[in-house]
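Novice: Next up, some structures in structure tokens.
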Structure 1
Amino acid sequence: MNREEIALNIISKAIKHVQSNPQVVRENGCAACHVLFVLAEEMNVSEQDASDLLSEVLSKSSNLDDEFIAMVENIHMKKRMMGNVFAIKTRESKDKYIDSNFKNTIAEIHSDLINYGPDVTLRKLLISLISLEIAKNIGTDYHASTEELYHYMRRNHQDTNKELMVFINQLYQIIIRVKINYD
């Protein structure tokens, strides 16, 4: 069995396990992340390598991709109501939580910029914004909307990649024009 076949079996088994016992995903945990962590552990690879492998396998197996997104929807949309825990916190606790997340996100984006360059970082920011808009518009949590978006992008890879690249190039052109006008 090659690496992708082994990964496919692990992913399939993890999805079935979550579907039969949703409690294996911690109370506020992410179903997609659970599958990712199982894959990383069983394949003895980094989370980044497992993430790449998961995307690769799901891209090549539409049936497994459908099972994966159904599992995510079940956990994130049907089995839980997100946001209730945050809502009952004190204002001080909420502010500390938001401040921590704000700083961590800026640090993560900065790290991505250094490690992967502006194209990948901008792509990540765009995908995050699109996922957030989807979550807001359909009334689901961010994890579920992100997985829905990835599912869509895997099925429409050429079109979505082209649209992202056109936008990124247009943005760069505008930034360069504005910079020239200010210099």
Structure 2
Amino acid sequence: MRYKTKRNGVIYLLGGLMIIALAIWFLVQDSAYIFRGEIVDLNEIIANGEEIPESGYVTYKISMPLEAYGSERFTSEIKKTYSYAVLDESGIILTVKVKDEDLKKQLDSFSRDGKDTITVTGDIGRNNTDMEHFLKERYSDYAKENGLKLTNYRIDTTQTRGSRLVGIIFALIIGVSGVIIGFSTIKKAGR
């Protein structure tokens, strides 16, 4: 019985340490955005012909959203997230992931003449495989016909500085709790 109890304590301890390590890694990765609000202007990067970053926080001025081409709902989310294809002035098609209803309404009501603009801020990354499939299915022919470049880049506007920080703090609390439970279980088993 002592062996099982001690083994459970070690599992809690190791699990807690792994969660703490992941939380610290996310904190280091996002520290420039969370604490200093550092954001890269994606329009400027594209205009200068530079490579689009694989990760980080960007701001992007949308002047031509095409339409929402897919939506996702996860069990932990109350609202759906919508993926909008947006056309950049340079001929690149990107994705903007939206959860905010006001932003969704603004994107749906664009005049499509390039005169309306809206600026979004989010975490840049790649679409998941489902959204990549929907994007290619919907826009690959359109891109070929119009000489456009279809990319798999996604600007996720669903994460804010505060929500990122709250998630990291929550993970740290769970990790520290696991370590405490692990140590106390191992100590009890050793008696």
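Novice: With distance in nm of label points 7 Å out along Cα→Cβ at positions 100 and 116 computed per structure, which member of 1, 2 shows the largest figure?
Specialist: Details: 1: 2.4; 2: 1.6.
Sorting by distance in nm of label points 7 Å out along Cα→Cβ at positions 100 and 116 in descending order puts 1 first.
Novice: While we're on this one: When mean count of other Cβ atoms within 10 Å over residues 132-139 is calculated, the result is 16.4; to which of the structures 1, 2 does this value belong?
Specialist: On the way: 1: 12.8; 2: 16.4.
For mean count of other Cβ atoms within 10 Å over residues 132-139, the value 16.4 is produced by structure 2.
Novice: Shifting gears a bit: As an exercise: Cα Rg over 2.2 N^0.38 Å, calculated from one structure in 1, 2, equals 1.34. Which structure is it? Walk me through the intermediate numbers first.
Specialist: Numbers: 1: 1.17; 2: 1.34.
Attributed to the structure labelled 2.
Novice: Give the label, chosen from 1, 2, of the structure having the highest value of relative contact order in percent (Cα under 8 Å, 6 or more apart).
Specialist: On the way: 1: 19; 2: 34.
Answer by largest value of relative contact order in percent (Cα under 8 Å, 6 or more apart): 2.
Novice: Could you figure out which one of 1, 2 the value -17500 for helix-only ellipticity at 222 nm (-39500 (n - 2.57) for each DSSP H run of 4 or more, over all residues; to 500) was computed from? Please report the intermediate quantities before stating the final value.
Specialist: On the way: 1: -27000; 2: -17500.
The read-out was computed on structure 2.
Novice: Work out the source of 2.6 here, i.e. which of 1, 2 gives that when distance in nm of label points 7 Å out along Cα→Cβ at positions 4 and 140 is computed. Numbers along the way, then the final one.
Specialist: Numbers: 1: 2.6; 2: 5.4.
Clearly, the read-out refers to 1.
Quick note: the coordinates plus some simple rules give every number you see, no bench work behind them. No experiment lies behind these values; they were computed from the predicted model shown. Cβ atoms are built from the backbone, for glycine too; each structure is taken alone.
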